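Each value in this text was obtained by applying a stated rule to the coordinates, not by laboratory testing. These numbers were taken from a predicted model, which means no experiment stands behind them. Cβ atoms are built from the backbone, for glycine too; each structure is taken alone.
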Structure 1
Amino acid sequence: MTEKDILREKILHFKKERNAIILAHNYQREEVQEIADYTGDSLELSRTAASIECEVIVFCGVNFMAESASILSPDKTVILPEIGACCPMADMITVSSVRHLKTQFPGYHYTGGYRYPADFTLRDIKALHPGVPVVAYVNTTADVKAESDICCTSANGVKIVESLDTDKVICIPDRNLSAWIAKNTKKEVIAWDGFCHVHDRVTPDDVTRARKDHPGAVLIAHPECRIEVSEMADYVTSTSGMIRFAKASDAGEFIIGTETGLLYKLRKDNPDKIFHPLRKDMVCPNMKKTTLSSVFHAMETMTYKIKVPEEIRVPAKRALDRMLEVK
């Protein structure tokens with residue numbers, strides 16, 4: 001038996017002993033996705049875990065994902081195999097900045113090319129706009145969700161914004177998703193200046209190059225990409241949306257504009273179709289921190305436990321529930 005086979009057997013042993021389920025985000029290593037009971041996007045996985053009878057949830061992803069599982073499954077033990085697996089974009093906004101943003105925010109609106117000055121602080125905020133609802137992307141920490149009015153995903157951002165009875169919204173933390181929402185709504189969108197470094201690095205030149213290298217291929221982009229990239233794509237959707245679209249499409253070749261981990265699932269589900277990464281370096285180092293060894297160690301030692309305190313969990317769940325109530 002190989003070392004991988006031995007680790008898999010040990011993991012399966014502890015999974016049964018702990019009455020656990022293993023969740024793996026679409027961006028995880030192939031070996032981790034292979035051992036998982038369920039793969040998908042972060043909220044989809046957390047909702048799945050909440051509906052299943054188990055005692056332990058092993059979430060192979062990054063910190064805010066394990067927090068979401070804890071928010072929706074407070075009576076279950078949630079384990080994050082790699083405690084250092086964080087999301088830089090989620091960490092670009094803190095509770096204090098959300099609290100200030102709800103009443104004060106800069107009069108600058110992100111349009112695709114603007115960047116806040118490097119020395120910009122919340123003390124520079126000039127305009128007061130009380131009552132403007134805060135829409136938090138699910139890619140945020142639990143305490144930020146708790147300070148927000150409603151959550152959204154990359155798939156339903158436009159629908160969530162449209163559901164609010166206001167002509168102005170604040171969207172956090174991703175400027176690119178915010179720009180995509182703004183393009184598809186008549187409402188005024190005030191965007192926080194956060195971004196996913198994996199998606200934000202893609203440029204229109206990359207799109208042009210990919211189309212030249214793979215003429216005829218359908219290009220699918222994630223809305224975390226820059227707006228000028230999204231506008232050049234044939235289809236813009238979330239990771240789950242990409243999986244559904246590729247399976248239903250009659251096309252035989254695709255260019256995928258998201259983290260390369262998704263290619264494993266796409267190729268597995270569609271062995272007769274061809275998938276190319278939009279850029280080969282669309283790799284999230286934090287998503288790749290989790291290994292089979294990490295999962296084994298986590299299940300053996302029951303580390304690292306993620307537990308969202310009730311004073312944060314309850315309002316954070318309220319923001320998620322409000323999103324889920326939108327039809």
Structure 2
Amino acid sequence: MASPVIDVHTHCLTEAWFQLLQQHGGPRYTVKAVSGGLRAIHLDGAPFMTPVPPMFDYDLRLKTMDEHGVDIGVVSLTCPNCYWGGPEVSLGAARIMNDDMAAARTAHPDRIRWFASLPWQYPELALSELERATKAGASGVMVLANIGGLPLTDPAFASIWAAIDAKALPVLVHPTAPPGVAEMDMSRFQLTASIGFTFDTSLAVSRMIYDGFFDRYAKLRIIASHGGGALPYLVSRMDQCFDNIPACREKISRRPSEYLPKIYADAVVFAPEVLDLCVKVFGADNVMYGSDYPHTIGDLPGCLKRVNGLSDAARDKVRGKTAQRIFGL
């Protein structure tokens with residue numbers, strides 16, 4: 001019997017969240033028209049996230065899942081998450097989305113699971129919302145690869161990571177516009193989507209490795225978005241730097257590649273050979289199907305087709321068996 005298909009990287013929004021962002025996201029976050037007749041969220045003038053109607057529609061989501069044979073979707077808020085506005089606004093944005101996702105799971109208990117969003121920039125509020133969200137049924141936590149420009153390894157977030165680690169929750173590390181989008185002229189060609197996002201994830205997880213993150217938080221199950229960013233291609237370079245640059249050994253005594261068994265990746269990549277490399281580097285036990293549905297560059301059927309094209313030994317693990325294991329499904 002084939003494994004179930006579990007999509008660990010799929011996004012949703014609500015109108016209440018979108019309206020709150022437009023009211024309180026400025027001056028850095030703005031919503032403006034882009035080519036193609038859609039409106040995109042901009043950071044410092046660079047477009048990086050385009051809300052589309054299916055993000056707001058669970059009925060359409062379930063219909064699309066049925067059409068393509070996806071059994072369970074683990075939904076999450078996308079960027080810029082709730083890292084804007086003051087404490088009240090940020091917490092309110094997180095609660096709006098967490099309550100909506102919890103309601104979707106209640107309405108569709110066999111089809112929907114969800115990652116909680118937290119107001120990370122306010123640790124006491126984040127800890128409180130973590131407790132509330134897990135009691136409401138959250139299966140994990142979603143965090144952006146930088147919090148208002150701060151790295152995830154910043155000491156300000158240590159109490160949140162400790163609480164997540166104590167609960168042994170899966171954490172989806174999802175990119176957002178990386179720091180410096182304006183200086184790097186990423187508004188032209190919307191380079192944030194093609195290059196900036198993968199850079200953001202790669203930098204975040206590389207910092208975690210070099211910072212000894214996986215030694216401090218032994219129960220963490222990090223899921224690195226979009227095939228782990230550029231890590232499959234660059235981890236050997238990280239090893240080479242570890243071997244030859246003392247600064248890389250400041251906090252760890254093992255080569256970076258030795259931490260890969262502690263890291264998971266999704267299968268949101270767009271060519272079979274890239275997926276093959278991802279599986280080869282992370283291992284079939286550590287790669288899970290994802291679609292990025294319904295983002296403009298998401299590819300629910302294509303990502304699943306590429307997963308289904310894997311070897312017999314890897315296919316069922318990536319389709320859903322690994323997700324069953326780490327989410328307790």
Structure 3
Amino acid sequence: MVKPTIDAIDIDLKTGTTLGFYNFGEERPNILILSATEGNSAGCVYTCYLLMKYLEELDRIDGSVTVLPVSNPLAFRLGTFVSPLDSQALDSVFPGREYGTVTERIAWEIWRKASQVDYVIQLRSPPQSCVSHIIGMHREYIHVRNLASQMGLSFVTQSAGTRGALTTEAAHEGIPAIAIGHRGYRDQIDPQAAVEVREAIINFMRIRDMLPGERMESSSVFTGRLLNINSESEGFFIPKVNPGEDIRAGSVIGSVEGGTNIVSTFDGTIITLSRTNYVFEGDRIAQIGTPLLYQRGPVEESDEVSSRRKW
């Protein structure tokens with residue numbers, strides 16, 4: 001059995017901010033897998049748990065895997081997007097600073113690991129219901145595209161390339177790095193989604209000859225950046241499509257109380273979608289993954305739901 005060694009790094013003892021890196025194997029190639037850079041990421045942490053249980057049952061690994069289940073302990077415990085200690089989002093300050101704020105020191109320690117590995121895989125929980133998908137700078141870097149194409153997930157979306165994000169900084173440094181948007185709901189665990197993402201990672205390890213077993217052959221749809229569909233009115237929103245569905249421009253995505261339809265202005269695939277809830281004018285309803293040739297100029301992308309305008 002493969003027993004992990006644990007590298008515990010204390011960032012801030014007063015708040016119990018300690019990073020626990022679980023190391024399986026010692027050879028190359030090596031992979032860093034991390035999750036919970038923010039709160040409400042229980043599904044991603046559960047995926048890490050399932051992966052570690054699987055690795056522990058193996059006889060050997062031809063390579064090494066480092067798993068960091070909780071990257072931002074205090075934000076994860078409190079369910080917040082930014083740290084309550086310094087109001088910074090972890091995935092915006094990489095490569096961090098050794099003697100900076102708590103969030104910057106966390107980023108610096110993670111970056112020390114990331115800069116030494118062959119692959120980086122970050123697990124993320126989008127704020128809306130979604131289909132499991134990969135986010136990466138696949139249009140700019142062939143090493144990112146190669147990694148994304150070997151994961152076995154159906155959709156690969158173009159990253160906005162925002163500086164300070166771990167996968168962006170790693171890609172610029174020549175490290176194949178992607179994020180996986182986890183299917184399901186941000187504040188809940190979907191066991192099937194966790195198994196799906198775990199199997200995608202295991203499949204990649206088999207392709208890289210790190211693990212025995214049958215490789216899963218699959219093809220991924222590569223899209224441009226995710227384009228937002230926002231509500232133009234206030235009321236109860238009821239979706240009429242599901243994540244993963246292909247739609248055409250003019251298709252009805254859902255309706256707001258009173259019969260106001262929300263229509264897509266793009267061709268593409270529904271990647272994220274709001275559940276039935278109350279929405280305000282300007283709220284993001286869905287994100288569409290459009291064909292690569294659809295986008296010719298820069299398009300802004302945001303993981304955060306648009307600010308609500310209540311009056």
Exercise. If relative contact order in percent (Cα under 8 Å, 6 or more apart) comes out at 19 when worked out from the coordinates, which of 1, 2, 3 was used?
Worked result: 2
Exercise. Ranked by Kirkwood radius over Cα pairs in Å, for residues 51-138 alone, which of 1, 2, 3 sits at the highest value?
Worked result: 1
Problem set entry | Answer label among 1, 2, 3 for the case where mean count of other Cβ atoms within 10 Å over residues 35-42, calculated from the coordinates, equals 14.4 | 2
Exercise. Between structures 1, 2, 3, where is distance in nm of label points 7 Å out along Cα→Cβ at positions 43 and 275 highest?
Worked result: 2
